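> Below you'll find a set of structures to go through.
Derivation of every value follows stated rules applied to the coordinates shown; laboratory data play no part. This is a predicted model, so every value here is computed, not measured. Cβ atoms are built from the backbone, for glycine too; each structure is taken alone.
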Structure 1
Amino acid sequence: MTTPLLLETICCQDGHLQALPYHERRIRRSQNALFGQSQPIELHQLTVPAHARDGRFKCRLLYRLKVEAVQFLPYRIRPVDSLKLIDADALHYPIKYADRSHLQECFEQREGADDILMVKNGLVTDTYYANIAFWDGQNWYTPAQPLLPGTRRARLIDQQRIFTAVIRPDDLKRYEYATLFNAMMDLGEGPVVRRFVW
């Protein structure tokens, strides 16, 4: 049986790869979980191609115990105005796999909304492509139990720019709005969402 291919998405801004220690930590954790061992993947040794040295690019790294492929793709933040809450109890996604077919099946349930907000075991988790934070007028709160703890999420928690909270669908009315963030979008750069569809 072929071992699964893993994915790491790294923000490349004006030729500089961002937050590499966080990505390397997740790579090691994923390798240990799947293969029982980890091999050092030194991301600072990646060469940024000339076409990706001006502006923001997504560095898409495919790996197992070693790097299998690297792509640099132009990145634009896509607008998201509404989120459809969907049941994701059957979804298990603690590791970032290259195969996102199970997530895609969830995304296809969005009906008229722009994206989905997955609810697992009664708790709000993530959107299709990002972690999420909710503003209560004073602080940003992100779900304590995301499907996939992102590298940006880890940095924001370390910086005390966001805090974790247990958030249920009924709790959403306590917050003024939400914002999406991931490795490619910092807090405040991603879409602001005020409409949740049940």
Structure 2
Amino acid sequence: MSFIPRTLPLDLDLETKPVLKKLASAHRALAELKGAAGLVPNEAILINTLSLQEAKDSSAIENIVTTHDDLYRSDLLANQFASLAAKEVHSYALALREGFATVRGSGLITNNDILATQATLEQNQAGFRKLPGTALKNDQTGEVVFTPPQSYDEIVDLMGNLERFINDDGLTDLDPLTKMAMIHHQIENGTFLRTFSRCV
């Protein structure tokens, strides 16, 4: 049986005292980063470096492992890569940068933006999953441990709800970092795209 994520916003008290303490700490760290970023003459250098590091670390969770050496010996523009893993990490970093530029320009995150980011990452136009059968299995036993929504219509409805939640500030008064965590959770639990979501 597939797992159906609840629609957002949730009717739960998410910002408990421990969460609020962590939020205060995270906001301090972000303020420090923002201050440090203001000292860098060319912001693109910082963004490119951070996106590549994030792509490397996140890809490692998916068993796509590469080294800094392979990443820096690769050239995305020339389409020359030291390894297949380095190519995937560079595609991930490019998707992050393009997504960041889109959000910075419009102030919104639409489903079309999400699909465009996924298209850059996967290098195809597959879009939301249309066929059932996606499941997360235990590598050792083959046991199905998680089955996301299977129906295309259900996926489209859930993504419509997510798009509204992301962009309508009137739906919730959650701290932006808490809201971001909820968005990440919803995408991971829905696995709405053709492949399991990596670029969130």
Structure 3
Amino acid sequence: MDAMELLLSRNSVPARQLSDPAPDGEELLEILETGMRAPDHAGLKPWRFLLIRGEARQRLGEVMAQSMARRDENPSKERLESQRQKPLRSPLIVTIYAEITKNHPKAPEVEQIITVGAAAQNIINAAYVKGYGGIMLTGPAAYDPHVKAALGLKDKDQIICFLYLGTPTNEPRKKIRPSAADYVSEWTSDVTKATSNDP
């Protein structure tokens, strides 16, 4: 399968369909290296990759449950338990976040976030090339200062996604994607003069 075919065939795998093994060691580093190829205006290198696996996933689940309890005055026991279980759905979670440089003269915050988003896309594609599955997830917890603080992030930093990685337990589902042609327009140098009844 060539590179274009791989890019055009990748689909996200639901986290509940990811199991051991997850990428590890040199293979995981090679996958993460693809994030270094993301466009990076001003060379700020804002990408950061926080690995969460093993028992640390249970701790993350508790943090997510605490986050929900802080946002919702009356969360049900079932909803809190659902939050606790979320990180246990895959063997590895890579918290991909942007370490933001504030007030940079060349690279505004939005560009730094886009850079890390591009790195995340490279990484999930590389995991697919290696035979793994993955899905990028966010939700309210990704934007909660309590969660960021618990993970050791600064308030200015931005979580781009929780990237769940593992080996698919089922054949990845085929998704019907729209055609790029339906979203393409072309801006030309021709200028159409507006007509006006004004004198």
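> Suppose you compute helix-only ellipticity at 222 nm (-39500 (n - 2.57) for each DSSP H run of 4 or more, over all residues; to 500) for every structure in 1, 2, 3: which one lands on -10500?
3
> Then there is this: For distance in nm of label points 7 Å out along Cα→Cβ at positions 51 and 187, which structure out of 1, 2, 3 has the highest calculated value?
Result for distance in nm of label points 7 Å out along Cα→Cβ at positions 51 and 187 over 1, 2, 3: largest is 3.
> As an exercise: relative contact order in percent (Cα under 8 Å, 6 or more apart), calculated from one structure in 1, 2, 3, equals 26. Which structure is it?
2
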